[in-house]
Structures are given as C-alpha cells and as structure tokens.
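Given below, in the form of structure tokens, are the structures.
Here, each number is a calculation from the coordinates, and none is a lab measurement. Every value quoted in this text rests on a predicted model; they were computed, and no experiment measured them. Cβ atoms are built from the backbone, for glycine too; each structure is taken alone.
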Structure 1
Amino acid sequence: MRLALWALSALFALRVAGQFLVAFFGVGWLPPMARWYSGLMPYPYLLPSQIVILVLMVKICADFTRGRGFFVQPRRLLAGPWLWLGGIYLAVMVARLPLQLILKPDGPLIPIFFHWVLAAFVILVGVWHRRRLKG
C-alpha cells in the first residue's frame with residue numbers, strides 16, 4: 001500500500017514540477033502550458049493548492065511508512081466518505097476524457113490523467129481504512 005501511495009504522490013509531484021517549469025521557465029522539452037492547464041483556476045491560485053495537496057499526500061505516505069500517525073489509525077471518516085468521494089471523483093474524471101476529446105480535442109489532457117492519480121490515492125486510503133474497520 002505505502003509503495004503505491006508514494007508512487008502516486010511522485011507522479012503528482014512530477015506534474016506540479018512540470019507545469020511549474022513550463023509556466024515560469026518556458027522549458028521547451030515539456031508540453032506547452034496549454035496542455036497542462038485547463039484554466040478553471042488561475043495558476044497563481046492553482047500552484048499553492050497543488051502544493052498543499054502534495055504536502056498532505058506526503059504526510060499520509062509518511063504515516064503509512066512509519067505505521068503510525070493520524071492517517072493509519074482506522075477511521076470511519078477515511079473509509080466510507082473517502083471511498084465515495086474518490087469513486088465519484090474518478091467517475092467524473094473518467095467521463096471527462098471522452099467529453100474533452102469530442103468537444104475540445106486540442107484541449108489539455110494532462111490534468112485529466114492527474115485527476116485520476118489523485119482519485120486513485122484517495123480510493124486507496126479509503127480501501128485501507130475500510131479493510132481495517134471490517135477486520
């Protein structure tokens with residue numbers, strides 16, 4: 001479990017770093033900003049929110065690695081609600097892909113994939129807590 005959580009966190013960190021490099025340094029070997037950014041939230045607000053999400057992910061991963069901490073104590077809040085939230089989030093983002101390809105085929109696809117990464121992270125944490133509470 002902890003390796004999967006760390007892998008998903010690393011993927012999200014690469015996304016944040018990649019978009020940052022394109023936005024602020026114009027790195028040419030990465031896709032252009034239009035591919036990274038849907039524009040729903042202005043980037044000056046998006047970047048800090050991504051950093052907060054990443055810090056939370058690292059905290060969760062650290063708790064799982066150490067085997068102690070808030071996120072490894074079986075909690076109903078992290079079982080049912082996180083599973084539902086993660087499942088709905090993933091379903092919406094899976095549905096977004098074909099809609100994006102039909103309605104705006106040249107639009108940003110990178111955010112969709114990384115929403116799947118975040119949803120998978122939430123679902124994995126929820127599954128872990130659900131199993132601990134039922135066991």
Structure 2
Amino acid sequence: MLCEKPLAPNAEDARTIVNACKKSRVGLGTAFPCRYSPPLMAVKQMIAAGQYGNIYAAACTNNGQFPGGWFAQMKLAGGGATMDHTVHVADVMRWITGKEFTKVYCENGTLLHPGVAIDDLGSLHSK
C-alpha cells in the first residue's frame with residue numbers, strides 16, 4: 001500500500017495501519033514523488049559521477065500551496081506546512097547525498113495566513 005503523508009492524523013491510527021499491513025503481509029510505503037523529478041534525477045546522477053566534487057552545503061526550497069480546510073487544522077493534518085513540506089526536501093537531500101542528518105534546527109510560525117492555528121511557513125537548518 002502506497003500512502004501519502006501523514007500516514008494518519010495521529011500515532012494511534014498510524015499504528016493501526018502498520019499493524020493491519022503486517023497482519024495481511026502487505027507492504028506499506030510513503031510516496032516520495034520528488035525522487036522521480038527529471039531535474040532531481042539528473043542532479044543525483046551528476047553528484048554520483050563526481051561532477052561537482054564534494055558537497056559541503058546545499059539550499060533547498062519547497063514552495064507548496066496552502067489549501068486551507070482540513071490542512072489548516074492540526075488535529076486533522078497532523079502538522080503544518082513545515083511538517084508537510086520538509087519531509088520531501090529532507091528525503092531528496094538524503095537520497096541525493098546518501099547521508100543522514102545529525103542535527104536539525106527549525107523556526108516556524110503562522111506568518112502568511114493570519115488567523116489559522118497552524119504553521120504556514122518554516123525555515124530549517126541541518127547538519
């Protein structure tokens with residue numbers, strides 16, 4: 001079963017899904033569509049071929065949309081824009097470099113859509 005993220009609106013529901021898949025012997029995965037973006041696939045190949053030498057730093061941006069509705073409700077969304085978008089950027093960085101993060105620092109808040117009770121903007125830095 002291929003799921004988008006978040007897998008479920010809360011940890012208990014997520015465990016129920018995982019356990020049901022285990023019991024039924026069904027594979028469970030998260031969709032990471034950025035890995036199939038032709039420009040990102042090309043960058044991965046160039047880095048793997050050594051075309052850029054050692055990578056010491058990178059900057060990434062995910063300019064997603066804020067659709068409102070359930071997305072703006074923490075209980076239903078499971079997290080705000082930072083959680084929703086960071087997973088894709090983090091996955092791409094790990095996939096391209098083959099390295100794991102050792103430290104992460106984040107600042108986020110509600111800055112673009114006043115009145116919503118969930119973050120709509122975030123900035124992360126990692127090592």
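Starting from the value -26000: which structure in 1, 2 was helix-only ellipticity at 222 nm (-39500 (n - 2.57) for each DSSP H run of 4 or more, over all residues; to 500) calculated from? Clearly, the read-out refers to 1. When percent of Cα pairs over 15 Å apart, for residues 14-53 alone is calculated, the result is 32; to which of the structures 1, 2 does this value belong? Label of the originating structure: 1.
Of structures 1, 2, the largest value of relative contact order in percent (Cα under 8 Å, 6 or more apart) belongs to 1.
Kindly point out which one of 1, 2 the value 14.0 was derived from, the read-out being mean count of other Cβ atoms within 10 Å over residues 62-69. The correct label is 1. Can you spot which of 1, 2 the value 42 was calculated from, given it is percent of Cα pairs over 24 Å apart? Derived from the structure labelled 2.
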